[in-house]
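**Student:** There are structures below to look over.
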Structure P
Amino acid sequence: MRRKLGLIPWSLLLCLLFSLSASAADLTGDWIATAPLPDGGSMQLMLRLKQEGAKLTGIVSLSSRDLALQNGQVSGQGFAFTVQTTLGDESRTLSYSGTFNGDEIELSAPPRGTLPPLQYKGRRASAAEVAANWPARIDPPARHDVASNGLAPTPPMGWNSWNHFHRHIDDKTVREIADAMVANGMKDAGYIYVNIDDTWEDSRDAQGNILTNSKFPDMKALAAYVHSKGLKLGIYSSPGTRTCANFEGSYGHEAQDARTYAAWGIDYLKYDWCSASKVYQDSDMPAIYQKMGEALLAAGRPIVYSLCQYGRDNVWEWGPSVGGNLWRTTGDISDTWKSMIKIAFAQEGLEKWAGPGHWNDPDMLEVGNGGMSDEEYRTHMTIWCVLAAPLLAGNDLRSASRATLDILENREVVGVDQDALGKQGHRVLTAANTAVWAKPLAGGGQAVALFNAGSEATTVAVKWSDLGLSGTLQVRDLWAHADRGKVADGFSSQVPPHGVVLIKVKP
């Protein structure tokens, strides 16, 4: 006996059948998933998936970027895939696996950066969540030059929270760091910026003003405290909708945020590309960074402008024209010899783009974080100073050892970085595992660094003619704080493995 279907409209029946099919047996669609973090926070990702039988394709959308699925497979209610990503200076393949049941999903994620393995739980994303993750494009402004803010005549010096504290930063810790910088000599050595990196942000109020989260209850009061110590306060944002750690970005609120920073008393902004890549191409970067550069100028407070987009699109060629005082030339540094030395020696050829008010930035210092020896940290500090790089300490200054402080606070070495001529150094010699770099100094002298990247002590030599000099020169060893007398023709020294000798020469 046939049962009539006349009581159910065919359109409704088809919708019900499609819904049941998609939710019961198909991953196709947009998903949102959240995992708890050990510090009480959470991590969010979105998945845009397409299932065709046992094959799964699509993207994993993190706060900072979208990663294409590779090797995606579905088996029953289980699925797995990999993504290719870059962590620090290394490319890595990350494997994910999960299960789904109707409109619910569970996903196991591997360790990533400083994050432990995470267990995500999620569901199908709403239209509003999809729109927030992949927002409508706001067309960039027409390109034109932004006037210089007149800041950073020498490379900025200070401290940044990310390398050591990552997400674990709050008002109390920032105040204690400021206190430590005054007490341990860092301020007197020239370190004046106290910079809060990601995770200070909350949502926006009804008027669109950015709010701080519970870790930073009163940013204006914090700025006043830092200023009372004779220091300056820095902050962090992104031109995208979300920051790298998935907090509120400045997308569509650039002028409003710049005014808020000025009202709080902020002195430095690190502006990290992150989720802007979900809306814009690299070719849009100059116009997008110009937008915030103009906003900062209009806000009426001197704010150093740090561009953080990892050296893409040859940022050194246009960084000054968008109001930038410094710009990252590389991916993130890690606290390892391999990462540090690779970044350091990759700066060759960028020297013509650096000068007073605009500096190449090979990322923050790792000195004192424990991943390298003191000898390697001296090499790290030396090459950053020869490069006229910003010096932003990234360790816990409240508990820094005397050895660490001696590296960071060596006035003669810091003086190379802060030299008034504002020239970035360049490589003059390379042989096997050794190299010699030189930096012109005000008054006609030069800083000369003899590097040994090898695993055994070796002699490194330089002729004065290699430096464009001749005759007899006065030589001073800046790490030993010792005069080496008047030396004719050239200089040589035994250099320890992974070590450096830094001299200053002058007629």
Structure Q
Amino acid sequence: MRWLAIHFPLLALESLASEEAGAPLAITEQQGSRKRILMCNKAAAALGIAPGMRPGAARALSSGVHLLPRDERRELTALEAVADWSGCFTSQVSLDPPSGILLELAGSLRLFGGVDPLLSRLGRGLEELEYSTQRCLAPTPGGAMLLAREGRETLVRDRRMLRRMLAAVSLQWLPLERAGREALQSMGLETLGDLLQLPGAGLGRRLGPEFMVYLERLLGQSPDPRPQFKPPERFQRRLELPAEVGSTSALLFAARRLILELAGFLGARQAATQCLEWVLFHADGKASRFQLRLMMPEREPMRLQMLLRERLERLTLAAPVREIGLLVEALEPLPERPLSLFGEADVSGVTPLLLQRLQARLGDDSLSAIQQVADHRPEHAWRKHRVSVRFTNAAGEIDVDPMFTDTGLQRPLWLLPEPEPLLAKDGWPCWRGGRLHLAPERERIESGWWDGEAVSRDYFIARAPGGERLWIYRELHGARRWFLQGFF
């Protein structure tokens, strides 16, 4: 087995949403009877704020520094979110609280083309999620995590190499009670290698049987079963912001991590979604919601982020936002399909992405398609309906509802709301003072007797003196007037 240990040394800080402005931020923790700075971001460190400092000293250096207490529940939620995201790389995922996860990668190496491509792709994904990590690949989960926490980012090929590397690990990284660690150090022992040279029986009496079992699992001498992480049935994630946000552009920056986590969640399930429900938790304790509806199932993070940007441009915040949430319940299968060389488009050349951007910017009911109806009367031969994009077969080919269908009839796309009467001179129709020249072909329509809107007309294609092509008709009964119906 090949276990990849991922340690998050700054999880207490990075479990918060990233802040675009880069304001100074520090996490505080109760240490004994006093509160101390546990860690801080780069902006705070540039001001001289450092771990171990008292909050009052930090505020003396900068009155604008944000001091937030450590929230272990928030850290565990972030750890679970990363574990869920990593399901697109392997199904064997285990949590290693408080700041690590373990991935068993032996079954995924062939799929991703080997160790190096897999680790490279996984590393890029963690960087996009904006987490600082220390990673180690080793034959045992405990050994991999111990080396990762110590900061040794390496690939351990076998147990012999693992034992050699573990021998140099300091005793401070081992799960020992303080009294036991101090007793070993008083004997002159400093590393795990020094400890392993002692007789096992005496070591067991001094440190206890549980620690001896830990050592055997660490070295691969006995099995080390790890509980498998069970991903949730639906995606539901909340992300706390470092400070109140009053602009939608800052919300988009913070929502990026949620979208990336959603993409990993959907990728692990070979699924996509057409509805993202966003929840904004305001500083006054109230919450507001809005939905990002898509025309077709989607899981590509860059597209989702672009569509969210379009949606946020027409959103007005009721109050400053303190926390954002994302809920996705309805999942749809999304088969893998080969990508087109020139991009996906329907017969009219309209790409689904363009349609989705227009819908996100203008509203869910803003776009309509034109569909023909089996009626010869031009004013009744079409109707509007909602544009939709769907998959039509198992190969994942995309079909966009067409705007119109070519029937072979010479009819214009531009029809007037109401036919416009034309003047006639010597029996010939005129338009804008000029006589129209009619094509010899005509289309006769006599229809509508069943619904009380009967028509009897002869349609002609006419050319105006200025070169315009018009679609006109003449009544077959009554005054036999001429009318302009549309333009080519």
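No lab work stands behind these numbers, since they all come straight from the coordinates. Remember, it's a predicted structure, so these values are computed and weren't measured experimentally. Cβ atoms are built from the backbone, for glycine too; each structure is taken alone.
**Student:** Taking Rg and Dmax of the Cα atoms in Å from the coordinates of each of P, Q, which one would give 26.4, 112?
**Tutor:** P
**Student:** While we're here: Could you figure out which one of P, Q the value 0.65 for FRET efficiency 1/(1 + (r/R0)^6) of positions 38 and 278 (r between Cβ atoms, R0 = 30 Å, to 0.05) was computed from? All intermediate terms of the calculation are to be shown ahead of the outcome.
**Tutor:** Details: P: 0.65; Q: 0.45.
So the calculation was done on P.
**Student:** Of the structures P, Q, report the one carrying the highest value of mean count of other Cβ atoms within 10 Å over residues 142-149.
**Tutor:** Q
**Student:** With helix-only ellipticity at 222 nm (-39500 (n - 2.57) for each DSSP H run of 4 or more, over all residues; to 500) coming out at -8500, pick the structure among P, Q it was computed from.
**Tutor:** The read-out was computed on structure Q.
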